[in-house]
Structure P
Amino acid sequence: MIRPDSGLLTDLYELTMAAGYVQTGFQARATFELFVREMPPHRSYLVVAGLEQALEYLERVHFAADEIAYLRRHPVFANVGEAFFRYLEQFRFTGDVWAMPEGSIFFPAEPLLRVTAPIAEAQILETYLLATLNHQSLVATKAARIVTAAGGRQVIDFGTRRAQGIEAGMLAARAAYIGGCDGTSNVAAGHRFGIPTYGTQAHSWIMAYEQEEEAFRRFQEVFPEYAILLVDTYDVRAAIEKIIAGGRKPRGIRLDSGDLVADSQWARRRLQQAGWGDVQIFASGNLDEYRIAALIERGAEIDGFGVGTALVTSEDAPALGVVYKLVEVEAEEERRLAAKFSDAKTTYPGRKQVFRFCDARGEFYQDLIALEDERPAGGEPLLVPVMRGGKRLQPAPPLAELRERCANALRHLPAALRRLETTSTYPVRYSQQLEALQQAVRKRYRGGVAAPKR
């Protein structure tokens, strides 16, 4: 199994570029910025998640002897000199990182991470940073939408079994918690991250016993305070009658199929008649934010939702399209700006900061992407320093703090952007100074004008 801090967790072209830099003696210090080009379908905001895993990797990444030996044998490196392999033996991340804290709201074109490091280092790390922030931000955003749809009702991540791999499921549980979910079914995520864990029972437990009432009784004997009984294996209403006849009140019941509106309404009335009005009704089964919103609108009597596939895969918008672009190169005491001008993929040069503006009520109304040394009046800078010289500046904050940051940001987001379906877009613009600088760099590449310096 590949080590989680392996330098091989990258694309081949990152290593070929690094080898080229080393072999040609190109020792520039470079700045890359990570951002999303455009909003995915059905999204009006995005949530930052995955920074902690990115920083852990940056602090620990290295190449083991067997990994370097593998690269020595690789045919693409047949003409690469010994200096590159010695470089890999000593490889450590030594750069600086600025980032938006996890749980922050961000929008397309806004850098959520900025890396300044020797160019070969920064290049090798691209793939890991993109994969980590793309996946968790995707899931955190989906979770925030589902939690909004639930309107204060409990939402639990049930998605590990439907994730693209077990590690993806565990990190999705983390991201979902940041996005507002109340917990996860993933026990490893509970252990590793301190996320509350929840579980009920499977249909197999019910079917393992000859009589459904025996399955209920035995489960309640073992878990008298935590039994949430699955009632749709055979017949929902008959199952609830059996539970009531048994005389032992469960913590809750779970509906996993069928007409969730009608069954939940009937279940609530019947449980109240039995004097069990505080028994929770939990629902699961191919749920997402749209179906949850529809259930609530139709009057479903449901206290909580378990969401799986739609959450961990962000089923309706399964990719963010995060990119990592060079914006500045510093070599031989000269700083040169870099930008891309191909159609539909234009980038802006220079190290940037994102400033957020709020009205008197604290509601966000505009973001400004500016150069890092600009100071627009009234704007709050969103990027903060998180690493210097390859070392983190602060310990990892508690996950609950990141979750609260997300919840607070959503409260201050314009109401139109919190709707599941909206045509509203949040205003993000570039500063005049940044626009002028981009035009100067464009002229340099297209008209032979001297490169602008900063």
Structure Q
Amino acid sequence: MALSNKKRALTAILANISRLLLSAVLMVSGFVKAVDPMGLFYKVEEYLAAFGITELHDGWITAVSVTLPALEFIFGVMLLMGVYNRVVTTFVFLFFLMFTPFTLIIALWNPVSDCGCFGDAFVLSNWATFAKNIVLLILATMVCFMRRLFVRKVSLGNRWMVALFALLYISAIEYIGLAHLPIMDFRPFAVGTDLRKAVVDVPSLFKTVYRFEKDGEVKEYDDETYPDTTWNYLGSRTDILVEGKPALIADFAFLDMEEGDDYAETILEDSGYVYMLILEKIETADESRVDKINELYDYCHERAIPFYAATASDTPEVDLWKKRTGADYPILWADDVMLKTMIRSNPGVLLVKDGVVVAKWNVKDLPSVDDMRRGETLMPEKSNVMYQYLRSWKLWLLFFVAPILFIAFIDVLIVISRKLAARLWVQKDDDEEKK
């Protein structure tokens, strides 16, 4: 009997460890994708193109890009708190049962470079993704068949509060990412990136070691200071001290559409501010803030601050944009993939200073020109203080942990109050019977 109880206790521990591990992966995976819904949109487009599907409406792709990470995160939170176990564990098991064979096909065929399972935060190879899903499928199987052993953090009557909080939390993150910009940027053009370093390859560092022998003694030298001629040269080897890395940003180029001149070096070498308006596709660009863009360009023109626009559209679309908006700023051509990576807004604005990205805005959040004219002490990259504050991962961790603890605390109070009320009711009945 004691052995049976011990075995049950160990099984319960294993079940709950599996539950917590799986919930952590789901929450992280859902969160990093929900931060950047447009990034997932582009990844889904890449998958569809690889399978020859090009006619699917953008609305459906957007729905998948918003729904998938939200479900991952919400189910991860539910697993963490041990609520709605039957629905959650069944869904998670079926999810990995379906996607694990799919990741095997992706690994064998290799139609995309990485799966996008963790957005741009963590890049896994396709075989690493398949191996990860095998492990997660095992965990999902375990939690599905051992859910009766879960430790529940919230009572059955109040579990809806956990689901509602998770939905509101992840919806707020996705809304900010779509309506403004992602609260966290895992891409090579994140604020703080030194573009001068990001656009060049990091070379490998090598060391050559020379081996000599004399009277059975072997010595090695890592420079050209050889021993005397009585030593016999045995050979050499080359050791890698530092592994080289390709440039974070490949093919960094902004071309003049008429002359073909590349302005990339001009932008990087400028020691002052450089504004860059990103019009990834002019055909789909939002024109509602054109006046704000033109005001910013006029401000830059007054102060001799370089202002460039970049687009992947062709000359006819550029000419039409200039005609419709009255744009006087130079519009350069750039690769559309790079422009999508630069900013998740069309249009969007990057501010570069001395080769470093110091600010990014969705065009609707551009700083007020009037504010910038008030004085030189007001730096444009600091103009949207609230948004800069919202970019802190510590703040969003606090936004998650504090409500979860609050829900657990409220649940305890409600359970205690119900028990006290039940006792008082029983006591009242007993008193009435005695009378």
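Values quoted throughout were computed directly from the atomic coordinates according to the rules given, and no laboratory measurement underlies them. The structure presented is a predicted model; accordingly, all values stated were derived computationally and were not measured. Cβ atoms are built from the backbone, for glycine too; each structure is taken alone.
The table for this structure:
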item: Structures P, Q, by mean count of other Cβ atoms within 10 Å over residues 78-85: label with the highest value; result: Q
item: Of the structures P, Q, the one that -12000 was derived from, the read-out being helix-only ellipticity at 222 nm (-39500 (n - 2.57) for each DSSP H run of 4 or more, over all residues; to 500); result: P
item: For volume of the Cα convex hull per residue in Å³ computed as 297, the structure of P, Q it came from; result: Q
item: Among P, Q, which structure scores highest (criterion: mean projected area of the Cα convex hull in nm², for residues 134-357 alone); result: Q
item: For relative contact order in percent (Cα under 8 Å, 6 or more apart) computed as 21, the structure of P, Q it came from; result: P
item: If distance in nm of label points 7 Å out along Cα→Cβ at positions 30 and 342 is computed and equals 1.5, the structure in P, Q; result: P
